[in-house]
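Down below are the structures I want you to see.
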Structure P
Amino acid sequence: MKKFKSSEAWISLWAGMASVGLFVLIWYLGTKGTTLGKFISSPDVVIKSLFEGIFGKVGKHSIIIHALYSLRRVMIGYLLGSFVGIVLGLMMGWYPVIKAIFWPIFSIIRPIPSIAWIPLSIIWFGLGEDAKIFIVFISSFSNLTLNAYNGARNTDKSLVGAAQMLGANQRNIFWTVVIPSSIPTIFAGLQVAMSSGWATVMAAEMVRSSEGLGWMIIAGTNSNNITQILTGIVAIGIVGFLLSTIIRKIEEVLCRWSKIGV
């Protein structure tokens, strides 16, 4: 079984690499053999620009420093929003009174796109870091509240019944049954929240910022520098992929028990 899973992982890895390689090849041929090259830089030019930005500067900073600025904004908002969302979602999913109080408010807030909060965040917090952190907070909060709520609501009733037979009260069941059984669902929400938070902070940096990967794109737009725009997009994609991979690996370690027998 282990051997089968290992070979399956290698097949997935090679298939993924092949698909990326095919995409880059089509991109390259498209820019060299058609008029598309007038509107978009070829991948070799973008890769060269990426390395020049890593070891040199784009504006005031290298791409690494720009990425760190963006990561700082994302991680603060992501961690705060995820924590509040997980706590509220679990409590709404298990305690009817908490749901009765907060669910109507959450149902109104949840459908609002996080980028719709950008104008208000600027009015409330100004043009500094707090405004960007706030919209990432909103994005993460919405995703994690819903996933934690669903995780608590879908707790195996047989486990709850067994805990009750052993004399556990509602509070004990919440801590020993509901929270552990909700962890896989919460991690699914953490994945989505990271992706949406990363996209949201890029939008915020494009509105107003002097550093960050989002700034790179808007600066390239203002100077009509297509290569810089594409370099920023590639950098955003690479960092976003790494963040998702890290969360997935943490999930595999912490939720290994949930995959036993699957």
Structure Q
Amino acid sequence: ADLKTFSALGVYGMSVITAITAQNTRGVFDVREMDAAIVKNQIDCLFDDIEINAVKIGMVSNAEIIRVIADCLRDKPVQVVVDPVMVSKSGYHLLRPEAKDELIKTLFPIATVVTPNIPEAELITSTRIETLADMELAARSIYKQGPQQVVVKGGHLSDAAIDVYYDGSRIKHLSGTRVDTKNTHGTGCTFSAAIAAHLARGYPVAEAVAHSKVYINDAILNAIDLGQGFGPTGHFYSLYRRAGMFID
């Protein structure tokens, strides 16, 4: 989802592999973590060769890898989007329980923006989130953990698709159209990758978040009915449309 998003939004994406998963539209069935040393080497190789404008951090399942990533990025003049991936859509736990505190303590302070969904925000803050007001409180609480800005994604609330953005001084609501579809595989990854892409292109954080909200809404509207479970979002909808191509 990340590389598709980067390509769709006109930036050149590069991957650092932190884990290999066995998954399909029905769920995640197995995870194999990479050795922390090869994670470090991947990061160092890219920074040694290419000017990098933004980094998106997604699934990092253990504390050692989290520390390595933080050490590699801490002194780099680069904007960092942290998407604290903890549990897959199918319920598979992707972050070891003992690594949660390390994620908060080590990665949040180097983050330009953190983008938890409601279940992740509940785990981070140890509070129940059932209303928009709860989301606002969670955003303020997460901000105190060190990131420059926070977006709490509201897709898991039943009534509206509203995200809460907080920059330390103001709360902003980002509204979107709730789409009645099961094809939402990778929506959180796509949204955070879109923020990173817009930051790399020079947008201020608030604008990057707003543009990314529009992009993910349209990608869900153009989701692909693929597989037997949660199908993927349509990352290249605008490119296909301009080319007169459609995925059936």
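Values as computed for the structure displayed
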| read-out | value |
| --- | --- |
| Test item: Cα extents along the principal axes in Å calculated as 44, 41, 38, pick one of P, Q | Q |
| If helix-only ellipticity at 222 nm (-39500 (n - 2.57) for each DSSP H run of 4 or more, over all residues; to 500) is computed and equals -26500, the structure in P, Q | P |
| Computed 5.0 for distance in nm of label points 7 Å out along Cα→Cβ at positions 132 and 164 - originating structure among P, Q | P |
| If distance in nm of label points 7 Å out along Cα→Cβ at positions 60 and 124 is computed and equals 1.3, the structure in P, Q | Q |
| Per distance in nm of label points 7 Å out along Cα→Cβ at positions 36 and 172, the highest-valued of structures P, Q | P |
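Every number here is computed from the coordinates shown, using simple stated rules; none is lab data. Keep in mind that this is a model prediction, so the values were computed, not measured. Cβ atoms are built from the backbone, for glycine too; each structure is taken alone.
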